[in-house]
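Okay, got some structures for you below.
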Structure I
Amino acid sequence: MVLPYFTFKIGGQAGQGVKSAGLMFARLATRSGYWVHNHTEYPSVIRGGHNVTSVTVSSRPVYAPTKHTDLLVALNKETVSLHNTELIAGSIIVCDTNIKLDDNLDEQVICVSVPINKITREIGEGELLGNTIALGCATALLNANLEHINNLIDSEFADKSPSARIANRKAAKSGFDYVTVNFPQYIKPVLAQRQNVIPLSVLNADDTVALGAISAGMQFASIYPMTPISNILHTLAPVQKDFGFIYKQPEDEISGINMAIGASFAGARSMVATSGGGFCLMTEGYSLAGITETPLVIVEGMRGGPSTGMPTWNEQADLRFILHAGQGDFPRIVLAAGDPEEAFHLTLKAFNLADKYQTPVILILDKNICEDDQSYGAFEFSRYQVNRGLLTTNKEDDYSRYKPSGDGISARTIPGCGNYFIANSVEHNAVGYSSEEANNRCEQMNKRMKKLQTYSEEDLPPPILYGPEEAEVTIVSWGSNKGAILEALNCCLKVNFLHLTRINPFPAKEVSDILKKSKHILNIECNYTAQMAGLIREQTGIEINDRLLCYDGRPIYPEDIIDKLTNITDAVIK
């Protein structure tokens, strides 16, 4: 099934500017008044390898990439060979005149051959202008405004030499003019300027986590770069003076979490971010924050494992690891975002929860939302208020840092206020002195774990159900699958979608009530063992036998879901 979108795709080798060209095209589309979803794939090699970016465009919000390609820009021959099966009747290939197309290409596919290499040599600014020439070609073919590309080039090259900006402007115009003169019959009004355009930003979850942390009043971040969360630090580092926080790049993840724990102990709102391999190194510090009752926000961006696995590809196989990481029992609050906007709001929430419950809060992302861009208007968060919980800077008589309480939360303080207490990694009494007495151990353990009950009563919202309340099929999923499922729902009747964002504590009763109403349950995940389905069985006793699982590193597409639903029942497709 072909969904009603236009998809632009550009492919080539690393170093040919594939990702930057894709992002520039996405911004061209938003400035023309359209919504986009931008998906990038690249291998985990330093140089070479096939890189590709696809941009799905629509006049309404877009939540996921699609399988078909309407306009393919091939910066090398390999791109044609790898992606020709995605082309449909009427699709266009833009490539250099030296590239020979495959003989098995559909005869209804249109080839727009442009002397890209020749134009590059004529401009004389090296070999890196091919992507910009191709963008100029695409701008003409889709009847977009070349001035948008010029403005984007000016912005992109603002901190570079004037000659680079001028050369890229020439390259874009050369591609635009070549198509306008030689291929006017193929120009379509796909990106014709729309009126009353709403300003849109093109953002991924790394961007929005960084923006959410700043909005939440974060004061310290310690992040070692690791795919797919590296862009969080790239966003934070340049603006720390502007927003009054400290960003530190540590020598490794162990140092990173310990620095953040120390900053939080001193009173700063603190955050670390990593992926599965880095979180492995953080687990001892994670437990330390648990027993010392130190607030901390941890962002974990999942990627393909085990071990290094496929570090630049998507997976959702860290769920069980995150739920059980660290030695011993301590209150773990775990959230999971399904798209960049959700990541922004859950980051805000995570900082307040960490402070209120004085415990680590983990926000799970996965590679696709970390690096895939979507278009958004301004996020609304004016009602958000920073909640530091029971934090006191006043000297109090008979202060006991770990005093048992009905809700499990005791007053927290910071060094230098005159309140005496001890914090270390061993079990302790109410003041913090080490103690291995049985009664004290039970008292302190009960105190800490009581926080989860309080959280469930005060801060655990019901799960989100999309679609009709009564349905033939209920889809259950989490993380980045959300976008593809929402796109599939647009083509389906009598299907709803249970989207899970609060993972621990788990909303067992609400999930059970929803699933018991469904005639057929379909679990969708990007892992081999259906980890969320296992968690649902553990928490509710409901076994989900029908599953759509993906563990090849690629996204689950809306078409995959529609095909699966069609096999379940013919009554669900519009």
Structure II
Amino acid sequence: MKPIRKWTGSAIALSFLMLTSCSREQGFKEASRGIDVAQLASYVNVLSSDNFEGRKPFTAGEDKTIGYLEEQFRKIGLEPGINGQYIQPVEMVEILSAVDQPAMVKSQAGERYFRFPDDLAVVSAKLSNLTEINNSELVFAGFGIVAPEYGWNDYKDLDVKGKTVIVLVNDPGLYTGDSTFFKGRVMTYYGRWTYKYEEAARQGAEGILIIHETKGAGYPWAVPRKGALNSNFYLVPGDNDSAQCVFQGWISGPAADSLFADTGLSVDSLRSAATRSSFRGFSLNAGISLTISNHVSYNTSHNVVGKITGTRHPRESIIYTAHWDHFGIGEPENGDSIYNGAVDNGTSLAWMLEIARAFKKLDPGPERTVIFLAPTAEEQGLLGSAWFAAHPELPVEKTLACINNDMMLPEGRMKDVMITGYGQSELDNIVAEVAREQDRYVMPDPNPQTGMFFRSDHFSFVKYGVPAVFARGNCDSREYGREWAKAREKDYIENRYHRPADNYEPEKWDLSGVAEDARLAFEVGYKLTRIGKYPGWNENSEFKNLR
């Protein structure tokens, strides 16, 4: 006869914990497996339909979009995410700018005329209906950067007050082949057009023109051109009217070459010269005149926010973000004028909704609060996420991380997990751990010169010191390899990005990779809800002192 085993209280407790842990792990795996390709397709099909009119803020398309997202949040079972509501108002001003006649540049060589928007893609953020620029002196200011940590000041000994500066796109490091100069091919925030606008305004410039170049910008001239034809949005209240130049925008490469030809210089020669620390800017001895008419209207757009309150640490959170907005109805191409934004950003909205559905299946729920944010006006400068970050319900200093996605290509499963902003924070290690479980590998963005880390909604939280991860399969198709994936991305950027052709095409799309990326992001977030130590910034990150 076997002796009767006596169970002590500690043994019973240990056994209970083991069973609970196993049950929790099994529940997590089932929730992850539940992320469904067909459900992803269903979300994209609705959000990118013509019925949603291109999801532009302040239009009927916005009303339909935020209504649909709120309905999905309710169906999933998410709690209202901001002050007891699913909808967060975002006060903005909308400005539609147009250059009434060709801009004129007058110099000793005579007069040159530049057309809007083919040569100049400019707007004015001034809250006035008419802005006149009369013979504003043109000054070349290199890359338009003041970066003390790099010992760099393009405005040194240069008086630009009341003048128009012309600057190069991106950082000087991109064009030297020196990985230790700035960050080499990796764009810093100094390379972003938003920074260049801000710095020109701080220097007192009347206007700023950035010379477009596809390598440095990360997109063809068609993108800023179309941007100038569309309305631009600014947050209200704020000081956008006083803290920005009178006008700002881009000049095409060919137009800039014709402008500098009168000085005996070319853009290429100036770009090469401006990468040297000894280079100093100069006046072109020419002035620009143009008249910009603005249609100004004030309105309210909306973020959509849901959450699952943490069971143990409800005041601590992680945030998933995917913007809902696109460009509405605009300039027709091939008979189509609706900018449906199926990839940008319908796929990422579907990604986030499926992650939310997976989290809601967990029992018990996540230990920290998980927030799902669909911001407005990302395409206009991350305005919705900036508003949310400045007006959160939970303290931003207790936000462990932001997990964001944008433009997830529907090209099937990928071997890689491309991390935009790779090397910035300890989140890379968590992503790599989960990627290995999926038989995948992490890699940095192969085009870091495009500055994508600064171009999507997670960056609004980075500015507050919150580590962020922007990761997706993109570069190495499991079925067709790297060159095929590169060609598919190139085809999207050149032919559909920010164009009416960005449509849902079920017969061509393969969303299995987006589903796999959703499972990865779900597991990364799940780990963050249970981790003991807040993830930090890496030592070489420019954001390490913000936390």
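No value in this document is a laboratory result; all are computed from the given coordinates. What you see is a predicted model, and the numbers here were worked out from it, not measured in a lab. Cβ atoms are built from the backbone, for glycine too; each structure is taken alone.
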* For distance in nm of label points 7 Å out along Cα→Cβ at positions 74 and 298, the calculated result is 3.1, so let me know which of I, II that is. => II
* To do: Work out relative contact order in percent (Cα under 8 Å, 6 or more apart) for each of structures I, II, then name the structure with the largest result.
  => II
* Using the calculated result -11500 for helix-only ellipticity at 222 nm (-39500 (n - 2.57) for each DSSP H run of 4 or more, over all residues; to 500), pick out the matching structure from I, II. => I
* Asked: Of structures I, II, which gives 25.0, 112 when Rg and Dmax of the Cα atoms in Å is computed from the coordinates?
  -> II
* Structure fact -> Working back from 0.45 (FRET efficiency 1/(1 + (r/R0)^6) of positions 178 and 530 (r between Cβ atoms, R0 = 41 Å, to 0.05), computed), options I, II, answer is structure II
* To do: Identify the structure, out of I, II, from whose coordinates distance in nm of label points 7 Å out along Cα→Cβ at positions 122 and 386 was calculated to give 2.2.
  => II
